[in-house]
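Next up: the structures, one after another.
Where a number appears in this text, it was derived from the coordinates with a stated rule and is not lab data. Every value quoted in this text rests on a predicted model; they were computed, and no experiment measured them. Cβ atoms are built from the backbone, for glycine too; each structure is taken alone.
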Structure P
Amino acid sequence: MKIFSLHLAFAVALLALAFIGYGLWYAKVAAESAVAAILTTEIEIKTEAATRAGAVLAALAKLQVSEAAIEGYLISEDNIVAFLEGLERAGASLGAHTRVVSVGVSQGESGVLAAALSVEGSFDAVMRTIGIIEYAPYAITLATIALQRPLESAVWVASVGLSVGSAAKADETSPTPTSPLP
């Protein structure tokens, strides 16, 4: 029976050692699982942040495209002269002579350029020239139009007052459109 008790004591000690090892192993796995859960949460948070950042960048890209399109309708400080020269060339192919009489900033309105034009030529050429100017791809508003024809003359004279949306000085990121007027 001595051998039996020795075997029993050895088996109990081995079982106790197995339980202790299992307990230590279980505690280690639980601790690592907690760390893994924390890391998983951090990864999810960073993934969501990256997704939001991507959405913000996409929205910003769309906004820049829209901004560039809108700026295309406005006259920047860099292309005022080209725009005015385009106005003066407008209607030349139709036989009308256009000249810029005055240019200035509209009173009380920031970002609006006021101009006065004189268009001379046949009635058809004058009206078509005014149409070319009115429908040019800019934010142009015709404020006044006065048509006159001196007695016994085939030449019509139109005095046109207009306002054009203008933008701040263009920088390297915004395109400066060339004047699409003829």
Structure Q
Amino acid sequence: MAEWTGYPTIIYTNRPLLDLAKDLMACFRDTFGYQMEVDRLGNGLGFLFYRDRDMLDHHLDVGFNVDRAGRGCVGIEVDEVDFYARLSLFEFEGESDFDPYDVGMMLSGVLHVTVVLPAATEENTFCSQVLSDVENLTKMPAGSSRQERLKEHLSVIKALSAEADRLGDLLDQE
């Protein structure tokens, strides 16, 4: 049995898959000068980013690792999932003013992003920068389609509220 290599981090986002994929490819190409292999995985995509063929071949032989410059291959899997979780909220270092309680989260059609780095972020500047860049890419940009959808939902809610008021006035007149 092969030994597991790499340092995984999981991120959830509501960014559209194709937008995130384009941004990931551009980031690794432009920021790190990396090439990539892309595969279709279930409802998503799998990326393997690497600097050159030597780095890729070494990765395929020994798994995730860093070279003398502290760089290595980066794997990212992005899959659309339904996310259900129960979270326990509690006071952390005296920073909150509430009693512990549980929160249920049910999110449909979100992206589950698994980033596998060649070293721990605490010990490697390259990995720390990669993770920071990926985290920034998973955030919805201002003025994005999500913002537009929220504005649309708000206008529908206002219209429904106005209609409810109108119907209430009609009932009051009867």
Structure R
Amino acid sequence: MAEVANPTLSDTQPVTGKRDFLKLTAVAFAAVGVGAIVWPFIASMNPARDVLALSTTEVDLTPIQTGMSVTVMWRGKPVFVRNRTAEEIATARAVPLSELRDAATDQSRVRRDPWLVVVGVCTHLGCVPLGQRPTDVKGDYNGWFCPCHGSHYDSAARVRKGPAPLNLIVPDYAFTSPTQIRIG
């Protein structure tokens, strides 16, 4: 009978080692290739440079008279800054929380009276509510009115009527002096 060659461990070791090395190399190149393809897509989700440049906005409160509002841009969104009257503040504080869809006290929405600072984007579908100019419709609650679908906000920017589910958002802001705020 012919003898069958019996491979020993030393005969198979070099082939297995080369095969494992080639597999690891192929996996590494594939991972680098996937990373190179996916990286631009993930990077495109970051904010644009011009938006990052507007990450903070300084607002001088001196020219805003009592009862008046201004609109400033912050991160590409309008921000409403209102110098509320004593009557607006009293009316907002007299509202029972049980009447509010998104319950929030007036005091929780302001950092310092009489100033109210909110992002001017309706929480229903992202429209910009009216109420900044003296001639604008201010809705049934003397605040803001979204003409797109009829949401009404009061003088504390709390939703009172219409399809909007939430109050206007209060951005992160701080008083840097008695007449200056920094949004963002």
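At-a-glance table
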quantity	calculated
Identity of the structure behind 16.3 (criterion: mean projected area of the Cα convex hull in nm², calculated), options P, Q, R	Q
Comparison of P, Q, R - label where distance in nm of label points 7 Å out along Cα→Cβ at positions 44 and 100 is highest	P
Read-out helix-only ellipticity at 222 nm (-39500 (n - 2.57) for each DSSP H run of 4 or more, over all residues; to 500), computed value -8500, structure in P, Q, R	R
